[in-house]
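The data blocks that follow each hold one structure.
Here, each number is a calculation from the coordinates, and none is a lab measurement. The structure presented is a predicted model; accordingly, all values stated were derived computationally and were not measured. Cβ atoms are built from the backbone, for glycine too; each structure is taken alone.
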Structure I
Amino acid sequence: MMLQAIDLGQSLRGRDVLDGISLTVGPGQVLGLVGPNGSGKSTLLRLLAGLVRPDRGRVLLDGQPMAAMPQRGIARRMALVAQSAETSDRISVRDAVALGRTPWLDAFRPWSARDDAHVDRALRRVDLGHLADRDWSTLSGGERQRAHIARALAQDPQILLLDEPTNHLDIRHQLSILELVAGLGIAVVIALHDLNHAMHCDRLAVLQDGQLQALGSPEKVLDPALLARVFGVRASALIDPHDGSRVLRFHPC
């Protein structure tokens, strides 16, 4: 399953929020979206998810215009984990995660043991199996974030879109979620604030003021000149003696 954005543009109250965005993510690839606050990352994810139609350009799903596809068909292929999605309903964690199975259910295909298996597996993968029967309202912010990710995994998508999924998580669960995402074997687009987390993506798209500033491997994209121009910081690269990976350290310009 391949997801493509072709010359995407979106305007709000006469101002370009996104302009001329073109990128592709294929099976098994993790594409990171990075950029300062207000650069357009969340808007781009909503366009890629088909929640908003672009003012300009197209989104293609396996070469087909997504605008012509039924929403249920898109939801069977793609899941989005937004920054915030809350409910005031009294609902258990398991029931919240089970909502991910909705695109697969209809009058001819009611809930079955297969759906139970998807929900159980999703809860285990985000380390929430022990909280399955808890009331949603009793969860911490980090636990709710992991439940949102479990809901998306229960959807069994071929493409996963995540908007700042490590927000509210402690460091152990940040690392476990990023490791989980990297090992899914499906196309992933993930917006991240932490540039050291972004170093583990296959490719990075750097946004600033709604425009694509760079697209490529983290090592090539996150060079000192770009970091100074886009993020307003000086950066130095260190080598982690544990595994030889490159780690960025930042200083004010």
Structure II
Amino acid sequence: MNIPDLSLRMEQVLSFVPQDAETVADVGCDHAYVSIALIKRDIAKHVIAMDVRSGPLEIAKKNVEEYGLVTDIELRLSDGLSKLSPMEVDAIVIAGMGGLLVKKILVEGRDVLECECPPELILQPQSDIGEVRKYLHDINYHIVKEMMLIDEGKYYTVIHASYGCEEHYEGPEDYIYGKCNIEDGKDVFISFLEKESATYMDVLNGLEKSNSENERTLMRIEEIKSLLEMNRKAYKRCLHEM
């Protein structure tokens, strides 16, 4: 059978999984298409596919059986990393979830991360990415690389983090946008900054035109100005103007 077609963002996730990873955990595996691709493309020798929902896991089981990979892909009903043991895997993939949920999974599975051989982390948070970056630093992980891409008109970020090696971040914009993204200054990331800046300016102009003296409105104006300032700092650094 042909390897399942994956979205551009999931292809990027796969490309970040280290080629020397013997065993990979696919957290929130859904129908196990990523798990299947990891084996069929010889990226991993063994995959532990986990999901908190029994319904998708049943479909995943059927897919794994159809591809003849029952000895290569192990399925587990698991809330986050709860059914994973320390040093059981070389890498963990968590993709397609909100950033706060990704952080929650990492917090609750900290024993899996703080072991003798901490796993590589391949993360694709859908939101609150800055919170994920901050937490990675809190638990002594550093971001090896990041990639922003557009898939079906939406911007996505994929992160590869490894344990150890403290990182120095220049300012809050590094957490909000990603130091790697800023330093690489790729066209996709620059277009994201430009689009975001235009959105902030529209909101700010609307608020200022309202002439409202409401405390909440004034606070929102200051908040948007602060976000614009961080956006501009990141943009200037991308263009090496600082």
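Taking Cα Rg over 2.2 N^0.38 Å as the criterion, the largest value within structures I, II is that of II.
When mean projected area of the Cα convex hull in nm², for residues 117-204 alone is computed across structures I, II, the figure 5.6 traces back to I. Here relative contact order in percent (Cα under 8 Å, 6 or more apart) has been calculated and equals 25, so which of I, II was it run on? Matching structure: I.
Each of the structures I, II was assessed by mean count of other Cβ atoms within 10 Å over residues 109-116; the largest value belongs to II.
Between structures I, II, the greatest calculated value of distance in nm of label points 7 Å out along Cα→Cβ at positions 149 and 221 is seen in II.
A value of -13500 for helix-only ellipticity at 222 nm (-39500 (n - 2.57) for each DSSP H run of 4 or more, over all residues; to 500), calculated from one of I, II, originates in structure II.
Comparing structures I, II by distance in nm of label points 7 Å out along Cα→Cβ at positions 5 and 181, which one has the largest value? List each step's numbers first, then the result.
Details: I: 1.5; II: 2.8.
Greatest value across I, II: structure II.
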